[in-house]
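What follows are several structures.
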Structure I
Amino acid sequence: MRVELTIDGGFAWIPGLAKPIVLDGARLAGSDLAELRRLCQAALAARNLHPAAQLAALPDARRYQLTIDIDGERHDVTAADPVSQPAVAELIDFVRARGMR
């Protein structure tokens, strides 16, 4: 399992400094890997329930692109500030805290 988070937009956004944050499940301990799986499944379910809420952004808001690779199958989840889906916001926070640039 692998998750890549790309953040763009926002006030004073500098494209050259915006590198994706990558979280590779193979580098996580058992409990963190289980939590990553749970968060990914919840974010994918939220995306399917509320597809129109994904990009309802405010001007100068940040936009988030999560690319989730589960056993070779790729899924995309998009959101914008304010992130209205708690499951997606939790996954973004988890990847930002544990991922690598």
Structure II
Amino acid sequence: MARFVRVARKSRLPENKGTYVEVEGHRITLFNLGGEIYALDNACTHMGGPLSQGLVKEGEVECPWHGSRFDIRTGEVRTFPAGEDVASREVRVTGDDVEVEV
């Protein structure tokens, strides 16, 4: 059964940049887009590149290894070489606490 776990403070998440967190063995990247927080699994579906280190632009994150891009809101793959979406996770913000479903 999935549950929410506190992973960060919203006030400490920079805008338009990925923030890596690891919780209960899950590697997750948090994104702050205009005050809305999103969470994706950290590994690019092409070869596992760290999305937390990717360039964020116009609601997408670009894998730093081979340039695949993903929609931060949904995890949908936007450009090759990745052919599969990256998993998106539910986020809940209460006050300054950011919780992610695991």
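Since every read-out is calculated from the coordinates, none of them should be taken as a lab result. Please read these numbers as outputs of a predicted model, since none were measured by experiment. Cβ atoms are built from the backbone, for glycine too; each structure is taken alone.
Here are a few things to note about the model shown:
- Test item: helix-only ellipticity at 222 nm (-39500 (n - 2.57) for each DSSP H run of 4 or more, over all residues; to 500) calculated as -11000, pick one of I, II: I
- Answer label among I, II for the case where Cα extents along the principal axes in Å, calculated from the coordinates, equals 38, 30, 18: II
- Structure (I, II) behind the derived value 38 of relative contact order in percent (Cα under 8 Å, 6 or more apart): I
- Origin of the derived value 1.3 (distance in nm of label points 7 Å out along Cα→Cβ at positions 72 and 88; candidates I, II): II
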